Structure P
Amino acid sequence: MRPETRAVHVRVPVPDSTPLAAPLYQTSSFAFDDPALLAEGLNHPDRGYAYSRFTNPTVRALEEAVTGLEGGTAAIATASGMGAISLLLHGLLRAGDHVIAQHTLYGGTHAKLRDLADRYDIGVTFVTGHDPDEVRQAITARTRVLYLETIANPTGHSSDLPVLAPIAKAAGVLTIVDNTFVTPLFCRPIEHGADVVVHSVTKFLGGHSDVTGGVAVFADDALHRRVWEHAVEFGSVADPFAAWLTLRGIQTLPLRVERHAANVARVAGFLAGHPAVERVLWTGSPDHPSHAVAETYITGFPAPFCFDLAGGFDAGLHFQRSVRVIKLAASLGGTQTLILHPAGSTHRQLDEQQLAAASIGPGTIRIAVGIEHADDLIADLARAL
């Protein structure tokens, strides 16, 4: 099935029929008559259900749904996007290992990599994500992970995944790709060489600002099993109710991201022509530095983007207080349009040098365009500007 159809048809079979809506199994544990079946449920991620920290029918339904959308073999759902990222990095790295990561990463991922470096002497080399020679030169005997984002937060930087992933694979290095900003409707990184794809399902997959969760999708069963065993002890498990809400959201994902992408194009075009705006960084625009790379493997751009206000920090502060329809809030991918100031919020962990490397200035505003009518959004922006 195509992704638009697969998103709607979540399969949770029961004897003699299939429920149209995924059932909610809000239980922590399961009882057995046969001790052998209990043991099997505790020892295998794809067998029976014994304890919800190991797996749960509703959580597994979410894992299978996202696995199908991403074209993987198996998945692990977690309590948050950072839960998925932390699980992967802790599960795949040991003290003294080395990670290559692109400069323009989500601030929480930067913070996690810094913590691993300080706590476990894990080396981190940052690269642009565009230059294959830069990645080749960064690979050492200790390198275990290449960490990329399809479209980065908030500047829209896109890594050259189809070129970089084969380089990593040839060196025995795993490629992890955060696909939160693009969704599997517009890119499936496993098809371009990724070993693991990670999502904050809080964003587009959930889609309604009412759930917090994450998921990691694996291209290989053995790698999934290795990380699942760590997940059992790590305790980053997804809650069944959160998984159930996410499954509801996924069914409308194709419709929502189509509207997001259309609205983004209109809003970005308006901002690019406004005299109070110095710069617009939207990956879908031909003048974006990453546009040519992104076009080779990404087919749509629903992601948040950023723009720089003339007047710097003070203008940014006043602008945030002036919008009415648009809300000042963290997160993205929900139905409502949101703005925030990255240097003071999502990327507050970065110092001035790191902010500059990520192309984030004092007057940079990130806007996550929702599914409202584009004319209302443009009118609100015009008034605030």
Structure Q
Amino acid sequence: MFVNRANDFVLTGGRVASPQGVLDDGWLAVSGELITALGTGTPPPGEHIDLDGALVVPGFIDLHCHGGGGGSFSTFDGDEAATAIATHRRHGTTTMLASLVSNPLPVLTGQLNTLAELVADGELAGIHLEGPFIANARCGAHDPAALREPDSGTVDLLLEAGKGRVSMVTLAPELAGGIKAVRQFAEAGVIAAIGHTDGVEAQIRPAIDAGATMATHLFNGMRPLHHREPGPIGVLLDDERVTVELICDLVHVHPTVLRLAAKHAGKGRTVLITDAMSATDAADGTYTLGKLEVDVDDGVATLAGAGTLAGSTLTMDAAFRNLVAGAGLSIEAAVHATSTHPAELLGIEGRTGSLGPGLFADLVLLGDDLCPTGVLRRGEWVTRRDH
């Protein structure tokens, strides 16, 4: 039985997904929280852990997650949020943003205060506000009664409640004050993401010019692509300034569409997300997302009585696997979309997001079926199966 503590050791006999490509017969040395070296062939001396050919990839980074393990981030209870973090960490997500759904402002500010403490403690990398500045026509699993148009005072209120921990905000730029809000968030160092929008091309382009750099779960919660009116999908996918999120559960987006979008955006503009809700890694049944009731059947979450998709029960290890085995992309593309590029977007690429000396020892061991056999976060084993 392993001891769940930091230690000096060398992982040997694996396939290491380095920034230079997958290194066969690779090794990776860890000391304390950090990777100290990696290479191929004869490993350095020390305590060796034989990986028996397992693939070593960087720890996953999820920019869009609402909960898991029965716990939600839309809470005033830090322990509930911690349950969600622990659930996804077991599946290889070593860094994540906590996403909040639309709620009345007093509720949102309280939830922001709760989550900001977890960011300060290093358990979360930041907070994502999905709403309340989104379009009623494309609100999906958000409570229509909680939606509102953005104004500078409300933007300031939410940023202040987040205590500098808000990393991303999703909004519909066609709303009154939408473009100004995009600019206000961007100037505050917050990623402005376009999503849950019914806007047409002429309303989306000015938002990108104002500083929007992200598409929230492309295809989902937005006006569909049409050959005579490309709408948000055409603009966001085509503009080189924009990174596109893709929910890679093969339910929200068909594998063919997923492959087309990822190949067009390329590794420099594609990130995989879960959009996971509290039912993730939990039993089917009835749950809530914000104030709305959600039915989960065979792992698919839909609004009760409506059939509208309500987030997912996806984990990042499954997203990685689906991109490779389901959509046919390479290991290198999957690593970039689940780790490297998300780290770049958050400005933490000097600490995590890839495997290299001086970076945190955040990594996932994957078997031949691309299922996790071990997760290491900052040099400590979250979970590990003997190889």
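Each value in this text was obtained by applying a stated rule to the coordinates, not by laboratory testing. This one's a predicted model, so the numbers in the text were calculated from it and none came from an experiment. Cβ atoms are built from the backbone, for glycine too; each structure is taken alone.
Per-structure values
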quantity	calculated
If distance in nm of label points 7 Å out along Cα→Cβ at positions 251 and 323 is computed and equals 3.0, the structure in P, Q	P
Rg/Rh (Cα atoms, Kirkwood Rh), for residues 211-274 alone - structure with the largest value, from P, Q	P
Parent structure of the calculated result 20.5, given that mean count of other Cβ atoms within 10 Å over residues 187-194 is the read-out and P, Q the choices	Q
Read-out Rg and Dmax of the Cα atoms in Å, computed value 20.9, 72, structure in P, Q	P
Source structure (of P, Q) for helix-only ellipticity at 222 nm (-39500 (n - 2.57) for each DSSP H run of 4 or more, over all residues; to 500), computed value -11500	P
Winner on distance in nm of label points 7 Å out along Cα→Cβ at positions 75 and 107 once structures P, Q are ranked, highest first	P
At a computed 1.34 (Cα Rg over 2.2 N^0.38 Å, for residues 307-362 alone), which of P, Q	Q
Structure with the greatest value (metric mean count of other Cβ atoms within 10 Å over residues 163-170, set P, Q)	Q
For distance in nm of label points 7 Å out along Cα→Cβ at positions 235 and 283 computed as 3.5, the structure of P, Q it came from	P
Distance in nm of label points 7 Å out along Cα→Cβ at positions 91 and 123 from the coordinates reads 1.9; which among P, Q	Q
